[in-house]
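Some structures are shown below for you to check.
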Structure P
Amino acid sequence: MKCPFCRKGDFAVVDSRSQDGGFPRRRRACDHCKRKVWTVEQIVETPLQVIKKDGTREPFDAGKIRGGLEKACYKRPISAEQIEAAVAEILEEVYSRYFGEVPAQALGDMVMARLKTLDQVAYVRFASIYREFKDVSEFVQEVQPMLKQSRNGTGNASKKRKRAKKAD
């Protein structure tokens, strides 16, 4: 790093200490003008941008994910904690897989994957808006795999029924 005062010398680290906030404080000295100062290092994150279907970009907002989940789960037996856990999982996946930009389609797919395991009705609600169903046949195509699953005894509803029968 060049000295900000004389612009000639090298501004080298002489001493380094941890600060309360976790950012390192460094004592620097110029080898030319001999001035000394303390600097604080701080991580500067690049904000994540969402690439919309039309190619436009907008800042990533976790509140939109939370809002979409809450709308889909409206009047469903889903707790606020479950919604927050789903949001946290999605955020973790987004920040681990994407840097700088994330496609809106990827976000929607992540939300749908969480809703599919959380509540089938909420999943269908979200899918009907996200997938922009044009008619009932598209809606039925989306629901068909879940119906087969519940008929085979592998869906959430059939598991609940089986537990209820065992309890009787």
Structure Q
Amino acid sequence: MLEIEIKAYCGDIGAAREMIIGEGGVFRESLREVDEYFNHPARDFKMSDEALRIRRAGGRIMITYKGPRFDSRTKTRFEKEIEVADAEGLREILCRLGFIPVAEVVKNRDIYTLNGIEICVDRVEHVGDFVELEIIGEDRAAAEKRLFDLAARLGLERFESRSYLEMKLSAGK
């Protein structure tokens, strides 16, 4: 499956929430997500445009692999996520295999759903405020059209294709 996603800067989180609900979005949950990213011991994920992270959120622990992006306009990529029981044990295994901890990204996230689209309103420490729109599927063209149409209805105009990790690292945080 593909993660087909766009991300836009958000100048007013409160107004964004109101717009999402006004469009029919349904609030699902608020989470604090702590993502620890790792680099491969023999291949630079920055160069290959891949990501490997351990996410702690809402009492769950996930390991996620993200493949290279398909284009520069969106953040469409292969993604595989698996729940695990022991974050510290997984972290120890990765480090013993030579994976290198790179950085931690912490965000407060409000999640909404609207007609099969997941909408995340994010406040990312040391990075800023954003709205992400995401569809998991295979039809990239149709999904991208739906995402950009919804973004226009929500008044989102300034898009960002970098990951939060890339943004945090480029800001020197």
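Values in this text are rule-based calculations from the coordinates and carry no lab data. This one's a predicted model, so the numbers in the text were calculated from it and none came from an experiment. Cβ atoms are built from the backbone, for glycine too; each structure is taken alone.
If you work out distance in nm of label points 7 Å out along Cα→Cβ at positions 28 and 44 for P, Q, which one comes out largest?
Structure Q gives the largest value of distance in nm of label points 7 Å out along Cα→Cβ at positions 28 and 44 among P, Q.
Comparing P, Q, where is Kirkwood radius over Cα pairs in Å highest?
That would be structure P.
Name the one structure among P, Q that relative contact order in percent (Cα under 8 Å, 6 or more apart) of 13 was derived from. Each step should come with its number before you reach the end.
Values: P: 13; Q: 33.
It was calculated from structure P.
So FRET efficiency 1/(1 + (r/R0)^6) of positions 12 and 148 (r between Cβ atoms, R0 = 30 Å, to 0.05), computed for just one structure, reads 0.90; which one of P, Q is that?
Values: P: 0.00; Q: 0.90.
Of the options listed, only Q reproduces it.
For distance in nm of label points 7 Å out along Cα→Cβ at positions 100 and 124, which structure out of P, Q has the highest calculated value?
Top value of distance in nm of label points 7 Å out along Cα→Cβ at positions 100 and 124 goes to structure P.
helix-only ellipticity at 222 nm (-39500 (n - 2.57) for each DSSP H run of 4 or more, over all residues; to 500) was computed and gave -7500; which structure, P, Q, did it come from? Display every interim value, and only then the final one.
Numbers: P: -16000; Q: -7500.
Traced to structure Q.
Can you tell which of P, Q yields 11.1 when mean count of other Cβ atoms within 10 Å over residues 36-43 is derived from it?
Going through each structure in turn, the value belongs to P.
Follow-up question, since we're still on this one. For structures P, Q, which has the highest computed value of distance in nm of label points 7 Å out along Cα→Cβ at positions 20 and 92?
That would be structure Q.
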